[in-house]
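What follows are several structures.
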Structure P
Amino acid sequence: MNKQLHQIRNWPELAPAAGYRSKTLAGLCKVSVRQLERFFVGKFNKSPHCWLREARLGRAVELLRDGSSVKETAALLGYKAVAHFTRDFKKWSGMSPASFARCHSTS
């Protein structure tokens, strides 16, 4: 296993820097996508794609709670279409981002 991957502690900061993309994250870590996949399965018990998706949607929860609109949140997280963000969020959380924002907004 690649030693440099074991030394990385700032995974949550690397996720947005990589645009929540496995290939870009592998490039930032200077390893192949396959090396990153093996590392993630061993360390996090999930693929980099799944981990990055959860990190992205977890950040969406924070943004929506802080009062960002659905459109703003989608744009900040790099979604090209609000509909794609809405579909991902609903599949992940069980409710639409607009419903979530209404129920959980701190503003």
Structure Q
Amino acid sequence: MLRSWRARVAVVGRSMAPTLLPGDWLLADPEAFRERLPGVGELVLVPDPREPRRLLVKRVVGVDQLGWLLVGGDDPAASTDSRAFGALDPAVVEGRPWFRYWPASRMGRVR
């Protein structure tokens, strides 16, 4: 579990391309959604329902009638997301990726 706003996350796959690419390193804020639900369009860090110890970076693409989050990758052809595993309880969100610090050529805020 993430413990501070400085939690670091490595991007492995291409599901979030072109926003995030393999080899990108991100800082995530684990407190970002403690008092509110993530909105459509925001990035979230969530456990993979198929392998809970693995974290996924996805974009909120919708909220269902029960208030659960539908998440997707920016590259749907390369993404395993809510289309495969369904909506996620907002309580499982572990943070919000907000800053890419590596590689230096791509350093900056992520949205």
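Thinking of P, Q, which structure, once mean count of other Cβ atoms within 10 Å over residues 47-54 is computed, gives back 11.1? Of the structures listed, the value fits Q. One of P, Q was used to compute log10 I(q)/I(0) by the Debye sum over Cα atoms at q = 0.13, 0.14, 0.22 Å⁻¹, and the result was -0.51, -0.58, -1.08. Which label is that? Comparing all candidates, it corresponds to P.
Taking mean count of other Cβ atoms within 10 Å over residues 63-70 as the criterion, the top-ranked structure out of P, Q is P, with the highest value. Given a value of 3.4 for distance in nm of label points 7 Å out along Cα→Cβ at positions 23 and 39, point me to the structure among P, Q it was derived from. Value 3.4 for distance in nm of label points 7 Å out along Cα→Cβ at positions 23 and 39 corresponds to Q out of P, Q.
Could you figure out which one of P, Q the value 0.75 for FRET efficiency 1/(1 + (r/R0)^6) of positions 15 and 31 (r between Cβ atoms, R0 = 30 Å, to 0.05) was computed from? The read-out was computed on structure Q. Structures P, Q were shown, and helix-only ellipticity at 222 nm (-39500 (n - 2.57) for each DSSP H run of 4 or more, over all residues; to 500) at -500 was computed from Q. Using the calculated result 30 for relative contact order in percent (Cα under 8 Å, 6 or more apart), pick out the matching structure from P, Q. It was calculated from structure Q.
Once distance in nm of label points 7 Å out along Cα→Cβ at positions 7 and 95 is calculated for every structure in P, Q, which label goes with the largest value?
Largest calculated value belongs to P.
The numbers here are math on the coordinates, done by the rules we state, and not lab data. The structure displayed is predicted, hence computed values, not measured ones. Cβ atoms are built from the backbone, for glycine too; each structure is taken alone.
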